[in-house]
Structure 1
Amino acid sequence: MNLKEQIQNDIKDAMKGGDQMRRGVLRTINADIKNVEIAKKNVLSDDEVLEVISINAKQHKDSIEQYKKGGRNDLVEQEEKELEILQKYLPEQMSEEKVRKIVQEAIKKMGAAGASDFGKIMGATMKEIKGKADGGLVKKIVEEELKSKD
């Protein structure tokens, strides 16, 4: 069973179980997947479905930050619950230590000399990590590692 089918089955289970929040989150993801399929005129692979879920999870994280700044703890709690549902479909996130090792290997492999090589290193690292770490964390580590090269 692929990821898209898993989501559709989980929607049915949530409906049968009366879990409205889970059903709503999964329906939103399912609609996002369908919208991307229509735009691409093609059925999405599991990797592409993961990308859609990752984008949605990132939006929830951004919302959480904004709601915290605005002092809207009720909405923070809601977004965190929805994010928790989404994270069940995402691969386990890498630790900062693992990401740092991958960044250091990319710098070594590409012979990066400083901040001017940021784009190259970032691209190579994100290609290897692909959804297993937050882009913000990767960016921070790449910047730190390249600063030490300057």
Structure 2
Amino acid sequence: MKDRITTPDAKILEMLNAMCPATLMETLNIRYTAVGERSLSCQMIVGDNMMRPGGILHGGATMALIETVGSSASCLFMDPEKEIVLGIDVSSNHISTGHKGDVLTATATAIHIGRTTQLWDVEVVNQNGRLISKGKVTNIVMPSQVIKPNK
């Protein structure tokens, strides 16, 4: 198992939130809120741009929240100067509906932290603690030179 980075928790949250501008995380207003020894949490306030017909939260927005926190949690166990994290499998069961204005908290908890693969359990709850979705995220950690930026 890889060791967790030794960066202070407040600095980790600051660094993660600094990466959000001009990304899907900014579009969905996702903010990282808590970091633990083997966990990471973020919040998303359900807005008009996340709704499906019928006035309930679109499952795709919930899946984006799940993948965001699950993939970002892997950053706690990698060297950002040398490695990159890629999600290779994301799954979820939507248990309850979300509604406009709900504050959703997604928490990823490590199931497996291997040398190259990581598995994260993710729970999404609303501001009342009601379970909205339960997911899993599998990531691969690769040397950063494997991914070449588009020109």
Structure 3
Amino acid sequence: MILRRATAEDAQAIAVVLRTAFRVSLPFLPELHTAEEDLWFVREQMLVRDEVWVVEVGGGAIAGFIGFREGWIDHLYVHPDWQGRGLGPELLSKPLQYRQTRRLWTFQKNTRARKFYEDRGFKLIELTDGAGNEEKEPDALYEWRP
């Protein structure tokens, strides 16, 4: 396993992980975007706005990624084939090493993610009805403090 900073050349692989994780791990969400839109989002939004790190496995395949910025963790996804193998904690360690308060959103129905974050010291600070996200799915705001 290799953890490294993402580059523009990683956009396609990141988009595949994002799309696959959404479809397999979050089947309750509506499919709002095409694969091309996912790639545009990764290339033009995520890699521009966030510090993005990827984890490589088995010969350089990207199996997961994390995107974060000042005060926030915006994305943490691991390909379903690689979940439960320690990649999530490895990715999460990157923004937490800066020892600053971090917030993140996850869906209320995503019980696996909620447990993952709670097990690592994140505290639930707000539940919403989902009106503020594009999926219109109730979500949960978590916070981690050093």
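None of the figures in this text is laboratory data; all of them are computed from the coordinates on show. As the structure is a prediction and not an experimental result, all values here were calculated from the model.
If we compute mean projected area of the Cα convex hull in nm² for structures 1, 2, 3, which one ends up with the highest value? If you can, show how the numbers build up before the last one.
Working: 1: 11.2; 2: 9.3; 3: 8.1.
Greatest value across 1, 2, 3: structure 1.
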Can you spot which of 1, 2, 3 the value 0.95 was calculated from, given it is Rg/Rh (Cα atoms, Kirkwood Rh), for residues 43-130 alone? 3
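Name the one structure among 1, 2, 3 that helix-only ellipticity at 222 nm (-39500 (n - 2.57) for each DSSP H run of 4 or more, over all residues; to 500) of -25500 was derived from. Kindly include the intermediate steps, with their values, before the conclusion.
Details: 1: -25500; 2: -5500; 3: -8500.
Matching structure: 1.
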